[in-house]
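What follows are several structures.
Values quoted throughout were computed directly from the atomic coordinates according to the rules given, and no laboratory measurement underlies them. This structure is a prediction, so every number in the text was calculated from the model and none was measured. Cβ atoms are built from the backbone, for glycine too; each structure is taken alone.
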Structure 1
Amino acid sequence: MTEIAVISGSKSDKPVVDKVLRVLAEKGVDHEERVLSAHRNPDELERYIKETDAKIFIAVAGLSAALPGFIASRTERPVIGVPVSAKLGGLDALLAIAQMPPGVPVACVGIDSGENAALLALRMLLAKR
């Protein structure tokens, strides 16, 4: 069973995704990684969200950072957003992730903070046990 799904909106987010994957691998947590854009392939992303058995989603996204909110609007499972410093130093992505509307909760870590996203996901897993 997959514990954590790590999804990025673009291959250019790979350096931040690698931070997440490194921590999950070190801790021996079962995870899977996908590159699925809320803008470029929303149907495939929606299908993945419905079909995966992951307990927690980590969504790595820059620019408009729509990915975490897209995921959170389609699942009851926890979503952690990781803003990427693609433009404006990542402030645009940080604000997009942190300012979700009511009913679409997304936890948000610091800009490029893949390690903290992984550690937060691990704590969420522990809290569920």
Structure 2
Amino acid sequence: MSAAAGELRLLRLSIAIVWIATAVVSAGLYPVEESLAMLARVGLSGMPALVALYGAAVLDLALGVAVLALRRRWIWTLQLVVVLGYTAIITACLPEQWLHPYGPMLKNLPILAAMLLLRQAEPG
């Protein structure tokens, strides 16, 4: 295995960990009532908010597992769409997240770049 292949493998693993950890945190490690309060600001409450919260957690987990199990470009394309979708919703409804001192939204920029790189490295 070349150095570049090893680095791509490490990058793939780190992105999988981000998706899986996000799923676990979203499913309840982060206070659910705070997640629901954020979803209320997006316009979701009650059952639709719970479906969105846990549905997104399942989606994130599935993406993390897919990154580990599948080597296809469409997986990276799907992730790009999901990250851009999450980013658009947060930008529109929770814009203060762009100013958060830990930079949760700014971190999407290198993640998107890494996903584009990995997309190009995968077979069709």
Structures 1, 2 compared on mean count of other Cβ atoms within 10 Å over residues 30-37: the greatest is 1
Structures 1, 2 compared on relative contact order in percent (Cα under 8 Å, 6 or more apart): the greatest is 2
helix-only ellipticity at 222 nm (-39500 (n - 2.57) for each DSSP H run of 4 or more, over all residues; to 500) gets -25000 when computed on, of labels 1, 2, structure 2
Taking Cα Rg over 2.2 N^0.38 Å for each of 1, 2, the highest value is that of structure 2
Candidates 1, 2; distance in nm of label points 7 Å out along Cα→Cβ at positions 22 and 38 computed = 2.7; producing structure is 1
Value 0.98 of Rg/Rh (Cα atoms, Kirkwood Rh), for residues 54-101 alone was derived from the coordinates of, among 1, 2, structure 1
